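No value in this document is a laboratory result; all are computed from the given coordinates. Every value quoted in this text rests on a predicted model; they were computed, and no experiment measured them. Cβ atoms are built from the backbone, for glycine too; each structure is taken alone.
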Structure I
Amino acid sequence: MKSQNLLTWLRAPLIIGAFGVLLWLERRRPLRRHAIEPKFKREARNLAVAAVGAGALLLIERPAILLLAQFVEAHRWGLLKRLRLPSWLEVALAIVLLDYTLYVWHYLTHRVPFLWRFHVAHHVDLDLDASTALRFHFGELALSVPWRAAQVIVIGVSPMSYLAWQAFVFPSIIFHHSNLELPIGLERWLNRLIVTPRMHGIHHSIIEEETNSNWSSGLSVWDWMHGTLKLNVPQDEITIGVPAYRDPEEVRLTEVLVLPFRKQRPSWEIRDDGKSERQISGVAENYLLP
C-alpha cells in the first residue's frame, strides 16, 4: 500500500517533470529544425486539447479503471492473478502485457475507420514535439476506456501494476514524440529497447506506408516482433502530418475538437495532388538513420 501511495503521489510530478525537461532539451538540440507553425502557438493549442482530454480521463477512466483494478485484485481475476507470482514479477509482467496490448490498440486506431476519425486529431499536428504527445482527442480517450477495462480484467492488473505502468508509459510517450536530437549511436542503442524520437517521427509522416509502421508506445520489441518496424527514413525527408490537412487554418483548436464529428476526407490524398509517396532504395530496413 505504501508503494502504491508513493506511485500515486509521484506520477504527476514525473510526467510534468519529463515534459518540462524535454521541452527545454528540444529547444537546445532540435531533431527537425524547420517548423511549420510558431512553437508557442502550437504548444498552447496542444495543451488546450490535452486539458479537455485530461478532463475526460478524470471523469471516466481514472475512477472506473482503478476501482476495477481493486476488484480484480480482491477476486484474483485475470492471467497474472491466476499464476500467483511474486509481486515484483507480477508488476513487471503487467507492464509488459499492458504495453503490448497498447500496441494492439494503437494499431486498431489506425485500421478501424471509426477509431481513426478520432485518432487523426493527434496526427494532423503539422510539427512534432513533446506537446504532441499530450494532444489526444477527448473522444479517443473516452473510447479507449472499455479497451483499458478489458486489459485490466484479462491480464489481471492490480492498482499497483496499473500505476507503475502509467509511470512508465506516459514519460515514454512524451520522450518519443519529442523533437530531441540524440547522438545517433545512443539512439540506435536505445531503440533496441524503447521507442525513440527518430523512430516515432517516421510514424508521423504524411506517407501512409510510414505512418502505418512503428506502432509501439513503450517497448520497441512489438514492432520488431510483428514486422511493423521502419527505421530507414532520414528525418530531414519527413513531412509531419496528414496529407488531407496541410493548411494551418484547418488544425486550429476548434477545428481539431470538432474534426471527428465532421465528414471525413480521404486522409492520405493531398487535395488536387494525388497521394504522397516516397521511394527509398539501398537502405537496410533495420538501420536507424541520422
Structure II
Amino acid sequence: MKILITGGAGFIGSHLLEDLLSSDNEILVFDNFLTGKKDNIEFEGNFKFIEDNFGTQNSLNLIKEFNPQICFHLAAQSSVVVSVDDPLLDFEHNILQPVQLIKTLLTTDCSKFVFTSSGGTIFGEPDILPTSEEDFAGEPESPYGIGKKKLNEIITSMTINTHMSYSILNLSNVYGPRQDPHGEAGVVSIFSNKILNNEKPIIYGDGKQTRDYIYVKDVVNALILSSKIESNLFLNIGTGIETSVNHLLETIKSEFASDIEPIYQESRKGELLRSVLNSSKAQKELNWESQFSLNKGIKEVVSWLTT
C-alpha cells in the first residue's frame, strides 16, 4: 500500500509511521520540524522523508508523483494559544495548505483521506457531556477550533462525488511518549517532566477544568482502522472519562511519589472549562475502544522520560 503521512515526524505521526512500517507499505512522509523532531523517526523501514511544508508547490508535485492510495493528514498548527495570538498563521497551516493538499490528492489514486480533527475544541463549550458527534454547543472558543471545524466542512464538500472518501477523527487530549515535555501543549508530558526535575508544574486557572486524556497508541489504532473503511466517517476518539487537571497532576505525582505543589496562574484565553467525548459511534463503526487506562498510560510516559 502506498501511504502519505503529513506531520509524520510529530508526536502522533511518528507512532503512526512506526506502526505502518510493520506491514508491507511504501510510505512518503512530510514534516517541517516546527514541532516534529528528527529523533522521532530514527528507525528503519520503507519510507521516504521530506523536510518541508506539505503545501508548497514542490511538495504537492512530489505527492502527485508518488500517487498515494491513502493519506493520513496529521500536520497542523496545534497550539490554541498560538492561534489566538496569530490566527492568520493558524488558518494558513490548518485551512489553506490542507485545501491545496486535497485538490492535489483528487488528481491521484488516493481513495481515503484520514484527518485528525480536535474533539476538544470544535464543539465549543459543550452542553452535553460526554459529547457526541452531533452535540455542537455553538462556535468553537478559539481560532484553532474554528479552523479545525471549518476544515471538517471543507473536506466533506470537496470529496462529494469523487473517488476519495474521508475519515475525520475528532481526538480528545492525546498523550504518550514523544510528546514534547517543553512545549505549550501536552500537559501529561509537561507535568511529568517538571516533577522529574523537581520543578513546580504550572496550572492555568483553578485546575478544575476537565479533559478526556487518551493514549497515543489507542489513537493510532483508530486511525488505521478508519483508513480501511470505504465509507465516509465522522467519529469521536476518546475514553469517555472526564479528568480534572488537579486530579491528573495528583495521578502523575503518585507515580513519582512526589509531594511537589503546583503554581496556579490566570486561565488562558480560548480554553474550554470541560471536555469529554462520547466515542460509542467509533466503537460501533470501527469495533474500537481505548485499551490504556490513564494510570497505565502515565507509566509509559514516565518510563519514556526516565530511560
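Where is mean count of other Cβ atoms within 10 Å over residues 123-130 largest, in which of I, II?
I
Quick check: -0.35, -0.84, -0.90 is what I get for log10 I(q)/I(0) by the Debye sum over Cα atoms at q = 0.09, 0.16, 0.17 Å⁻¹, for residues 147-266 alone, calculated from one of I, II. Which structure matches?
Among I, II, the structure yielding -0.35, -0.84, -0.90 for log10 I(q)/I(0) by the Debye sum over Cα atoms at q = 0.09, 0.16, 0.17 Å⁻¹, for residues 147-266 alone is II.
If relative contact order in percent (Cα under 8 Å, 6 or more apart) is calculated from each of I, II, which structure is the one that comes out at 18?
Only structure II yields this read-out.
Can you spot which of I, II the value 13.9 was calculated from, given it is mean count of other Cβ atoms within 10 Å over residues 35-42?
Going through each structure in turn, the value belongs to I.
Taking -10500 as the value of helix-only ellipticity at 222 nm (-39500 (n - 2.57) for each DSSP H run of 4 or more, over all residues; to 500) derived from one of the structures shown (I, II), identify that structure.
Source structure: II.
Work out mean count of other Cβ atoms within 10 Å over residues 19-26 for each of structures I, II, then name the structure with the largest result.
Structure I gives the largest value of mean count of other Cβ atoms within 10 Å over residues 19-26 among I, II.
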